[in-house]
1. Have a look at P, Q and say which one yields 4.4 for distance in nm of label points 7 Å out along Cα→Cβ at positions 82 and 202, as calculated.
2. Hey, semi-axes √(5λ) of the Cα gyration tensor in Å derived from one of P, Q reads 24, 21, 18; which structure?
3. Any idea which of P, Q comes out highest on mean count of other Cβ atoms within 10 Å over residues 98-105?
4. To which of P, Q does the computed value 43 (percent of Cα pairs over 17 Å apart, for residues 106-169 alone) belong?
5. For the read-out relative contact order in percent (Cα under 8 Å, 6 or more apart), a value of 36 was computed from one structure; give its label from P, Q.
6. To which of P, Q does the computed value -17500 (helix-only ellipticity at 222 nm (-39500 (n - 2.57) for each DSSP H run of 4 or more, over all residues; to 500)) belong?
Structure P
Amino acid sequence: MTSRRLFCSALLGLAAAAAASLPAAAAEPKDGAEYLTLPSPQPTDTGRKVEVIEFFAYYCPHCHAFDPALKAWVKQQGDNIVFKRVHVSRDANVAPQQRLFFTLEAMGLLEQYHDRVFAAMHLDRLRLNSDEQVFDWIAKNGIDRAKFVDTYRSFGIQQRLRRADAMMDAYRIDRWPVVAIGGRFLTSPSHAGEAAAKAGETLSEVQQIQAALQVMDYLVAKARQ
């Protein structure tokens, strides 16, 4: 956990240093470049607050890099938004991680263990690509194994997996991490990086993250209008 804190502190320090050198387009984003507008807006259930959904995967190193800055941004937004996460599907190696995410969520343990899963995979180099590896890990981290396994294999989790796949289709998710805002807009660090590259600029990953956060500020304001 000490390594995780040092990693987060270093990344946020780099982010602050990089913010001053971002392209102007990050503050004045264009549809089709720094962000995309969905052809069919998706329903939201957050009332007057703006719904923000991150589509991510635990195995993804870019999702791991994005997570500290994203959480800081969510905290800064306060009551302006309702933040949600959706773990994407990919193949059999990712399926246990996706099921792990939704099981933690169903058990009310996600906020407590979310960082630990990232640390296990990216700092401790655990693959967590089989059910038994997941079960061993949660038991070592103080979660009741039998209760977890029952939830993990339940019909309710299967429904959440199907819902995640349906959302990926509806939101046209073809990369991650990606952030959906207000059921209408998509953006991501990679969108920011691609837009900058087309303008002849090269952004580091930290700069891409900071540019994406600026675009997210813009899109939250746009969604509120």
Structure Q
Amino acid sequence: MAVYALADLHLSSSVEKPMDIFGVAWEHHAEKIKTSWTNQVTVNDLVLIPGDISWAMTLLEAQADLDWIAQLPGVKVMIRGNHDYWWNGIQKIRRSLHPSLHALQNDAFVYDNVVVCGTRGWVSPSHPKFTLEDEAIYKREGERLKLTLEKAASHNLPIVAMLHYPPSGALGETTLFTQLLEEYGVRCCVYGHLHGPSHRFAVEGQSGGVEYRLVSADYINFSPLRIDDSCAF
């Protein structure tokens, strides 16, 4: 088994949302993802999808995108991103999913010798536009991360965590999220959200015993990134 990660698929099978308006790199991006994915991932591999999966507004609209992901090889685990407006009612979502696709919300998923957990996260307090409203969401997401980490830790297996937002700011400062990841001994944290010029804010490498990887689709050339080697699962 290999473990891969790829965030920000931004699929739009049922809605009009062409991604090439964000640059030529996004032209035919779904085809790029499918080609790279099928060339690397096998049916027994694990693929982590840290949010921004579909531009759909409802689960019905998102179904075509979820089915598109389901037909790709591997076991897929996903969390909600800030643009996943269709994500509403976890049990309803889970009933709509193919058996190879799993949605996480306040829980954890065990596969082979690893356990996966995660939550959306939020902007760091160091962000220049951080507000009191942001602070409330930031603290709430911290509680959700703690809950999913507690579920993961109960399995006594190596933990890999997914966040959609970067777990810290551009300078790699300590946050509520990084503190929790270190406290629970997470091996690897993958995240997305950063695109184009924002790639310069990526924080990667090991810090506090946690290996961090930015896996936004355009950052890793629309190709799932293998993480189990560097994270030593």
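1. Numbers: P: 4.4; Q: 1.9.
Considering all the candidates, the number was obtained from P.
2. Numbers: P: 30, 21, 15; Q: 24, 21, 18.
Checking each candidate, the match is Q.
3. Structure P comes out on top.
4. On the way: P: 49; Q: 43.
Source structure: Q.
5. Working: P: 36; Q: 22.
Considering all the candidates, the number was obtained from P.
6. Details: P: -17500; Q: -8500.
The structure behind it is P.
Only the coordinates and a few stated rules stand behind these numbers; no lab work does. All of these numbers come straight from a predicted model, not from anything done at the bench. Cβ atoms are built from the backbone, for glycine too; each structure is taken alone.
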